[in-house]
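J.: Structures given as C-alpha cells follow.
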Structure P
C-alpha cells in the first residue's frame with residue numbers, strides 16, 4: 001500500500017519458501033496472489049499473470065472458492081488494464097458468483113466496483129453507477145476504507161464525464177482525504193489524476209496542472225503502467241490547454257508508449273496459454289466429477305438390484321408358503337368332500353328306503369280305499385232296503401203287524 005514493492009517482495013518470497021517447506025498449499029496460493037499484485041502494481045503484467053494463474057491452479061486443486069474468486073478478480077483487473085473488457089467482465093462475473101456463494105461481502109463489493117470501472121471505461125456511465133452504488137453500500141457496511149476511497153474516485157469520474165462537476169469534485173475529495181489519512185499511494189495517485197480529469201473537462205487547466213503533476217509524481221513512485229499512462233494523458237491535455245505544446249507532445253508520446261506496453265504480445269500469449277490450461281483443468285475436473293457421478297450411479301444400481309433380488313426371493317418364498325398352505329387346505333377339503341360323498345350315499349340309500357316304504361304305504365292306502373269302497377257299495381243295498389222299509393212304516397203304508405212279520409226276514 002505504501003508502494004515499497006521491493007521490501008514487500010522480500011517478505012512475500014520468505015513466506016512462500018516457508019509455505020513450500022511446510023507443504024501448505026493454501027498459504028502458497030495466497031503468497032502467489034499477493035506477489036502477483038506487486039508485479040501488477042509495478043506494471044509487469046506478464047509476470048503478474050504468471051503468479052495469478054499459479055494461485056488460481058492451486059485454488060482449483062484445493063477447491064478453495066474464496067481463493068478462486070479472488071484470483072478470478074485479479075486476472076480480470078489485468079485484463080481490464082489491457083482493455084480486454086469483454087474478457088475482463090467474464091472473469092469478474094465468475095468471481096462475483098463465487099464470492100456471493102461464499103457470502104464474502106468484501107469480495108462482492110470489490111468485484112462490483114471493478115465491473116463498474118469496466119463500464120466506466122466503456123463510457124456506459126449509468127450502468128457503471130449502478131454497480132458502484134452496490135459497491136459503496138458494501139464498503140460502508142463493512143467500514144472498508146480502502147474500498148470506500150476507490151469507489152469515491154470512480155464515482156467522481158462518472159459524474160465528471162456526465163457533466164456533474166460538483167458531485168464529481170465532492171466524491172474525489174472524499175477519496176483523497178481517506179487515501180491521505182491511510183497513506184495509500186495507489187489511491188492518492190488515482191484520485192489526484194481524477195481531479196485533474198475533472199478540471200480538464202471544465203478547461204480549468206491551472207488547477208488541472210496542479211493535480212496532474214502531483215498525480216504523476218505518485219504514479220512514478222508506484223511504477224504502475226496503467227496509472228502512469230492516465231497521468232501522462234491528463235498532463236498532455238493540461239499542457240495543451242495551457243499552450244505548452246512541446247511538453248504536451250512529449251507526454252502524448254509517453255502515454256502512447258505506456259499504452260502499447262499494456263498490450264504487449266507476451267501478456268496476451270500467456271493469457272491465451274493459461275486460459276487453455278485452465279480450460280483443460282476444468283475439463284479434467286469435469287471428467288472426474290462425471291466419473292464420480294457414474295460411480296455413485298453404479299453403486300445405486302447395485303443397491304437397487306440387490307433390493308429387487310431380495311423382493312423377488314421374498315415373493316418366491318411367499319408363493320411357496322402360499323402353495324404349501326393351499327395344498328394342505330386342498331387335502332383337507334378333499335377329505336371333507338369324501339366324507340360328504342359318503343354321507344350323501346347314506347342319505348340317498350335312506351331316501352330310497354323311505355321312498356320304498358312310502359310306495360308300500362301308498363299301495364296300502366289304495367288297497368284300503370278300494371276295500372272301503374267295496375264295503376260301502378255292499379252296505380248300500382241293505383241300507384237302502386231298510387230305509388225303504390222305514391219309509392213305508394212312517395207313511396203307514398204297512399201296518400205294525402206287517403212290520404213285525406218282516407223283521408225276521410230283514
Structure Q
C-alpha cells in the first residue's frame with residue numbers, strides 16, 4: 001500500500017473548526033485598516049531572489065539560512081517571500097504609486113522561512129503588514145503605534161507591552177557600528193558563534209542576542225542613543241510626547257535593533273509574556289532608505305507586521321474569539337419528490353432572505369437521522385419537507401433550541417413567518 005503523503009514540516013493545514021477563528025481575526029483586521037483609511041495591496045508569493053538580498057541584506061539570517069530559493073525552468077533564481085515589505089516597495093515602484101504622493105497600504109497573507117519549527121514559529125506563517133510612504137514626520141510613526149494599540153483594545157487583548165527605540169540616521173548608525181565593533185573585539189573569546197559571524201557584518205544584531213551568557217557584555221556596550229544625530233533625537237522625542245499624551249505606555253529598549261538592514265530612526269515591538277520565547281506579536285519602524293535602495297526615488301517610509309498565528313494563539317488562550325455562528329435553518333427532505341422540491345425551496349429562501357444561513361440535508365437518510373444531523377449542526381430550526389407536506393403545500397417547523405411545539409406553515413406564508421422570527 002502506498003505511503004500517505006503528509007504536509008511539509010512547519011506548514012500546517014487550517015481545518016474547518018480553526019478556519020472560523022481565522023476568519024474572525026481577518027475580518028477585525030480588515031475592518032481596523034478601513035477605520036484608519038489604509039488601502040489593501042496584494043503582491044505575488046514568489047519574487048526575484050535579488051529583491052530580498054538587496055533589501056533585507058545578504059548577511060542576515062533570513063537571506064543566508066532561511067529563504068526558500070529555487071531556479072525556475074528559465075534558470076532565474078526565485079524565492080518564496082520571507083516578508084512583505086520588500087514586495088510592497090517593489091510593487092509601489094513598479095506601478096509608480098509611490099512617487100510624489102502619500103500612501104497608506106496594507107496586505108495579508110503567507111510568508112515562508114526555513115526555520116526550526118516551534119510554537120509561534122512556522123515555516124509557512126501568516127502576517128498582516130502595514131506600509132506607509134511619503135511621510136517623514138514622527139506623527140505617522142505614532143499613528144502606526146496608536147492603530148495597533150487600538151486593535152488590541154478591539155480584540156480585548158491584555159498583557160501586551162510596547163518597547164521602542166531609535167536607530168538614528170544611516171550615517172549615525174554606521175559611526176556607531178565602528179564604535180560597537182571596537183568594543184566587542186575586546187570580548188572575542190566570549191562571543192558565541194552567531195555573534196562572531198555577525199561581528200563585522202551586522203554587529204547591531206549582537207545587542208539583541210538571546211544568549212544569557214552574553215548579557216553582561218551587551219549591557220555594558222556603548223549605547224546607540226549616545227550617538228544619535230540631532231534630527232533623529234528630535235524625531236524620537238516628538239514620538240514619545242505623542243504617545244504619552246495619548247496615554248500609551250512604553251519602555252525605551254536601547255537593545256531593540258530589529259533584524260533587517262533597512263530600518264532607521266524609530267523601531268518598535270509589541271511583546272507578550274504568554275507565548276514563551278516567541279513573544280513578539282507586532283514589530284515595525286521606519287525604513288526611509290529602502291525605496292531608493294530598490295531603484296525608486298528617495299521616499300520616507302514606515303510600517304509594521306503582525307504575526308497572525310501568534311496573535312490567534314493569544315486570542316484562543318484568553319477565550320476572546322466569539323463562538324462561530326451556526327445555521328439559522330436546517331432543511332430536512334424525506335423522499336425523492338421532497339428532495340427535488342426542497343432544493344428549489346432552499347434557493348428561493350436564500351434569495352428572498354439575504355441574511356439567512358440555511359443548510360440542506362443532501363445525504364438522504366431516515367427522518368430520525370436527518371433530525372439528528374439538524375440538531376448537531378447547531379441550527380435554531382429544522383424545516384421538514386416530505387411528500388405529504390408537498391401534497392398539502394406546507395412545511396413543518398421544528399424548534400431545536402427552544403421548548404416549543406412544532407407547527408405547520410403554508411409554503412406561501414413561509415417567507416413572512418421567517419422574517420417575523
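A short reminder: the numbers here are calculations on the coordinates, not readings from a lab. Remember, predicted model here, so these are calculated numbers, not experimental data. Cβ atoms are built from the backbone, for glycine too; each structure is taken alone.
J.: With FRET efficiency 1/(1 + (r/R0)^6) of positions 21 and 373 (r between Cβ atoms, R0 = 25 Å, to 0.05) computed per structure, which member of P, Q shows the largest figure?
T.: Going through P, Q one by one, FRET efficiency 1/(1 + (r/R0)^6) of positions 21 and 373 (r between Cβ atoms, R0 = 25 Å, to 0.05) peaks for structure Q.
J.: Let me ask you something else. Could you figure out which one of P, Q the value 9 for relative contact order in percent (Cα under 8 Å, 6 or more apart) was computed from?
T.: P
J.: Quick one: volume of the Cα convex hull per residue in Å³, for residues 245-396 alone came out at 343 when computed from one of P, Q, so which one is it?
T.: P
J.: For structures P, Q, calculate distance in nm of label points 7 Å out along Cα→Cβ at positions 221 and 365 and state which one comes out highest.
T.: On the way: P: 14.5; Q: 6.2.
Answer by largest value of distance in nm of label points 7 Å out along Cα→Cβ at positions 221 and 365: P.
J.: If helix-only ellipticity at 222 nm (-39500 (n - 2.57) for each DSSP H run of 4 or more, over all residues; to 500) computes to -11000, which of P, Q did it come from?
T.: Q
J.: Kindly point out which one of P, Q the value 1.99 was derived from, the read-out being Rg/Rh (Cα atoms, Kirkwood Rh).
T.: Of the structures listed, the value fits P.
J.: Where is distance in nm of label points 7 Å out along Cα→Cβ at positions 85 and 309 largest, in which of P, Q?
T.: When distance in nm of label points 7 Å out along Cα→Cβ at positions 85 and 309 is computed for each of P, Q, structure P gives the biggest number.
J.: Continuing with the same structure: Given a computed value of 0.10 for FRET efficiency 1/(1 + (r/R0)^6) of positions 93 and 157 (r between Cβ atoms, R0 = 25 Å, to 0.05), which structure among P, Q does it belong to?
T.: The value was obtained from structure Q.
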